[in-house]
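Below: a set of structures, written as structure tokens.
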Structure 1
């Protein structure tokens with residue numbers, strides 16, 4: 001009689017712990033107090049370990065390739081890679097389940113699960129195996145977290161740090177299998193803001 005009771009108790013504890021996990025996918029797109037765009041970090045800057053957020057389990061899990069954790073066979077993430085909560089991309093053959101809009105925060109490394117207030121500076125358009133992908137490139141809203149001083153929009157980023165665009169082009173083109181990713185183009189922060197608005201839940 002005690003074993004089933006213990007199993008039931010253990011299941012109840014696990015269930016309650018699962019219920020307490022943060023639902024990152026459905027956090028507000030903009031912070032409630034400062035009305036700033038939010039990004040959930042999934043892969044910290046400087047890591048080669050690819051992760052994804054499992055919205056059903058409400059946890060960060062390693063990306064798998066042939067049954068093993070997938071490692072980038074190139075330079076590590078050049079910023080904190082994640083997503084914009086409460087946004088949804090259209091379903092496609094390579095994107096089942098309406099994933100959120102991807103984002104890259106140009107800042108020092110933050111652990112997975114960190115929610116950062118950011119300023120969008122650009123929208124990067126990629127062709128990945130014939131599928132259009134979009135990444136909102138951003139910087140931290142807090143000046144103390146910014147590693148690119150005074151780059152708060154597309155114009156100032158290009159003017160003050162022209163090599164950033166070239167570096168990100170090279171990284172995204174080479175992070176996967178050679179030839180699988182093509183740079184379609186870049187758009188400014190207004191285009192990024194409009195796309196975020198279009199994809200909000």
Structure 2
């Protein structure tokens with residue numbers, strides 16, 4: 001009797017092992033398709049009203065180069081000491097009928113802006129500044145404060161080009177346009193560099209309200 005019980009137990013154990021091995025080796029395959037259907041960019045760069053205009057210095061212009069599909073831009077300006085303000089250099093266009101949340105991310109900031117002794121009038125900052133001021137289409141501009149003027153609060157967002165980070169600009173409605181201005185401050189007494197100072201930024205547009213990756 002004990003032998004029968006032992007044999008039954010061994011058979012049950014072997015059966016369990018065989019079943020577990022069989023289940024561990026079973027794989028189900030279900031077909032699916034992933035289709036990639038490219039579309040024209042709904043949000044893109046375009047030339048601002050003052051792109052190509054005369055800049056400071058002999059032969060210099062406010063240079064804005066756009067990629068062949070308007071989803072990349074290279075901007076060159078030629079500021080001098082104190083505040084130099086460039087109005088409506090480039091714009092962000094939403095050609096879609098729905099709204100997109102727009103962000104600007106500084107991936108590589110300007111870290112070598114010159115420092116100087118400041119102005120002979122009043123108290124001026126001794127460190128340089130480089131910023132983007134973003135406005136709704138056709139918004140008025142006004143620079144206040146003395147002796148270092150800065151834009152008043154009619155802008156919708158400001159992006160500091162001297163530090164990394166992501167700035168939420170706003171919800172750009174279908175057919176809407178954002179205008180981008182450039183603000184540069186170089187203190188007097190600073191040494192002007194012969195090579196350009198460059199910041200790398202990303203324009204991010206999404207119809208979603210999800211957190212950016």
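Taken together, the values in this text are just the output of simple stated rules run on the coordinates, not laboratory data. Quantities reported herein were computed from a predicted structural model and do not represent experimental measurements. Cβ atoms are built from the backbone, for glycine too; each structure is taken alone.
helix-only ellipticity at 222 nm (-39500 (n - 2.57) for each DSSP H run of 4 or more, over all residues; to 500) computed as -8000: which structure among 1, 2?
The read-out was computed on structure 1.
Computing relative contact order in percent (Cα under 8 Å, 6 or more apart) for each of 1, 2, which one ends up highest?
Between 1, 2, the highest calculated value is found for 2.
Given a computed value of 29 for percent of Cα pairs over 24 Å apart, for residues 62-173 alone, which structure among 1, 2 does it belong to?
1
State the single structure among 1, 2 that was used to calculate mean projected area of the Cα convex hull in nm², giving 13.6.
Structure 1 accounts for this read-out.
One of 1, 2 was used to calculate distance in nm of label points 7 Å out along Cα→Cβ at positions 110 and 158, giving 2.7; which?
Computed on structure 1.
Assuming -0.44, -1.13, -1.36 is log10 I(q)/I(0) by the Debye sum over Cα atoms at q = 0.13, 0.21, 0.28 Å⁻¹, for residues 70-133 alone as calculated from a single structure, say which of 1, 2 it is.
1
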